[in-house]
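These are the structures in question, set out in turn.
No value in this document is a laboratory result; all are computed from the given coordinates. Just so it is clear, the model here is predicted, and its values are computed rather than measured. Cβ atoms are built from the backbone, for glycine too; each structure is taken alone.
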Structure 1
């Protein structure tokens with residue numbers, strides 16, 4: 001890109017700040033009108049609730065703000081690239097997205113979108129697309145080199161379903177072809193693709209692997225998302241919860257850059273609700289490998305949704321390296337059993353978690369992550385030692 005083109009991109013930052021979601025909403029509608037087949041690639045639940053257009057608007061704005069040095073966004077781009085590979089996004093798909101994004105800029109901005117500005121955004125998009133294609137090509141190559149890995153979708157059979165709480169079920173997925181499966185790093189996820197009858201579409205979702213690696217199967221643990229005033233039932237989670245043992249799903253190879261670091265650092269695992277799933281994988285993996293000093297911190301609404309209680313308690317009973325702090329929002333005053341009343345409050349276990357060179361892992365809703373990230377920073381924890389995973393389109397950018 002030329003210096004003048006970069007200036008033109010930066011000049012659109014105020015427009016993106018004020019009207020970015022109008023642009024991205026228009027873009028998605030335009031693209032799906034011309035390419036309805038892409039509805040099976042995108043999460044239509046996040047299209048309906050607005051999370052996807054919000055996330056894309058934030059990404060476009062961030063790219064414009066860092067147009068002089070987009071390399072500062074590399075960790076974010078790698079996270080997006082991981083998800084794209086798990087969805088089998090290919091280089092040619094960027095041509096479709098680019099065509100409709102540039103057309104949307106022209107149509108939404110009207111007279112503001114001069115030929116010179118459109119040319120600048122075309123150059124900017126092509127540069128970003130090249131970065132993403134190269135990142136994803138590297139991930140695809142690694143999959144071809146890794147024992148048991150694959151690219152694209154592969155059929156798996158649900159051989160066991162276990163109810164973990166009133167909301168969460170675990171699904172044990174075995175490769176239908178009986179061949180090897182790929183190892184993964186604790187904290188990573190699978191993309192699952194199922195047919196959603198209400199939409200008449202195949203739909204993908206990402207679910208964290210919830211156990212240490214087992215060579216015969218993958219385990220995911222899925223919360224059944226029920227309707228609230230601001231959102232409908234979770235289409236894929238409800239479909240999965242209605243499935244039976246023996247049913248099959250499409251699965252992509254393990255992906256994701258939220259992962260347990262392989263070293264001897266103490267570990268602090270902080271989760272809320274179903275955010276427990278990748279951290280449970282980390283806990284079980286640590287139990288099998290390094291047995292690093294670990295602090296387990298988990299919060300839940302009430303006892304009926306406290307998943308994996310017995311699993312964690314058993315590990316703690318058998319270990320001298322694990323210490324847990326569990327928070328129950330609806331705990332009765334006369335109950336205790338070591339459970340703390342209220343939401344997760346790191347001040348209440350501050351002394352326990354301030355371990356030298358510890359690594360801190362956060363998983364839960366965006367407000368949960370932001371609040372506890374700020375608490376850790378307030379405790380003078382080095383930001384480079386804090387790792388987090390937000391489920392759904394990324395809206396949190398803290399490091």
Structure 2
């Protein structure tokens with residue numbers, strides 16, 4: 001556990017539960033904009049566990065702008081890989097040729113890619129260092145066991161017996177959020193019967209920054225470009241969706257069987273491929289909180305919503321939560337308002353809930369439409385993809401959606417200070 005500057009006698013303005021990307025970004029956003037606010041982070045995970053995360057995430061252009069405003073993007077960008085092109089196919093696993101139905105150029109503005117692939121440990125490390133620069137206390141290896149809210153604030157009880165007081169508690173503790181349950185907030189949830197297999201592969205030829213998403217009958221198979229290693233090894237990150245029982249058999253079974261099935265889907269366009277880390281599978285579901293706020297508590301990131309990865313927007317939705325919540329809280333503090341009051345938090349909920357539900361429904365419909373081998377549906381969706389390919393304005397709309405620059409965009413997502 002990190003050395004604490006925060007103890008039971010400290011009265012915090014904001015306590016963030018969860019030291020993942022969303023929680024750290026929320027703490028940094030608030031402290032940077034309002035240095036007068038006392039902000040701390042508490043996390044149940046052991047210290048240093050984030051350094052073992054070998055995965056990578058797609059960071060949309062708007063989220064990159066926010067990270068730049070937070071003073072961390074310049075540290076990250078050198079290790080990131082810009083996505084310069086995106087192609088979409090719709091096929092069966094055994095099809096000898098996969099026709100490309102849709103292509104996207106990778107820029108939202110000249111010189112600004114619509115997304116970058118960033119190693120999770122690089123992202124988390126940069127946010128942690130920025131939090132420490134700002135004097136934010138990060139308490140690790142200690143879970144929140146309960147909290148009590150009243151008119152004046154919230155009292156948070158930790159597993160080590162400590163008690164902290166704050167005006168606002170931000171729950172950023174993941175899709176299975178215990179704080180959400182403690183607050184009595186119910187969820188809408190259903191399982192997809194699918195799991196996402198995640199791993200990193202090396203390949204002979206360079207990817208040239210191109211991402212690909214193949215819609216296969218069991219679910220999407222996405223290849224996302226990673227920055228080559230220092231020794232020149234070409235790499236890509238995979239998000240491979242299969243029926244849950246098949247996914248578990250693949251990751252638990254023989255390595256040769258896994259690589260054979262992988263090659264059937266990946267193809268040989270980039271030459272010989274090999275898996276360079278242990279594949280893991282996560283069950284997929286749609287989870288949306290019925291409310292994003294309660295007295296003295298606000299949900300952010302996966303604690304508020306967990307969506308299907310078919311559009312690659314889960315983390316970016318969480319960052320948009322951060323940008324909106326920080327803007328609401330900072331403006332309320334400047335006006336002398338109580339930052340944990342329910343009427344202040346309702347502004348955040350109104351801002352984010354519709355957008356989140358809309359994205360959840362969109363990804364759900366896309367998954368149901370494309371994760372099957374029904375002939376009439378296949379013809380319908382392929383016609384639809386072909387029409388989008390021939391309509392530049394509609395493609396531009398989808399690019400802006402993917403980049404996070406559509407809708408009522410918070411200032412940080414525009415690259416502006418709060």
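Check the numbers for relative contact order in percent (Cα under 8 Å, 6 or more apart) across 1, 2 and tell me which is largest.
Structure 2 comes out on top.
1, 2: which one has distance in nm of label points 7 Å out along Cα→Cβ at positions 27 and 355, as calculated, at 4.2?
Only structure 1 yields this read-out.
For which of the structures 1, 2 does the calculation of helix-only ellipticity at 222 nm (-39500 (n - 2.57) for each DSSP H run of 4 or more, over all residues; to 500) return -13000?
1
Suppose FRET efficiency 1/(1 + (r/R0)^6) of positions 155 and 211 (r between Cβ atoms, R0 = 30 Å, to 0.05) works out to 0.05; of 1, 2, which structure was it derived from?
2
On FRET efficiency 1/(1 + (r/R0)^6) of positions 195 and 379 (r between Cβ atoms, R0 = 41 Å, to 0.05), which of the structures labelled 1, 2 is highest?
Once FRET efficiency 1/(1 + (r/R0)^6) of positions 195 and 379 (r between Cβ atoms, R0 = 41 Å, to 0.05) is worked out for each structure, 2 has the highest.
Say we calculate distance in nm of label points 7 Å out along Cα→Cβ at positions 59 and 347 for every structure; which of 1, 2 gives the highest result?
Max of distance in nm of label points 7 Å out along Cα→Cβ at positions 59 and 347: 1.
Which one of 1, 2 has distance in nm of label points 7 Å out along Cα→Cβ at positions 19 and 51, as calculated from the coordinates, equal to 1.2?
2
Where does the value 20.2 come from, among 1, 2, when mean count of other Cβ atoms within 10 Å over residues 35-42 is the thing being computed?
Computing mean count of other Cβ atoms within 10 Å over residues 35-42 on every structure in 1, 2 gives 20.2 only for 2.
Matching task: 0.9 is the computed value of distance in nm of label points 7 Å out along Cα→Cβ at positions 11 and 67. Pick the structure from 1, 2.
Here the read-out was taken from 1.
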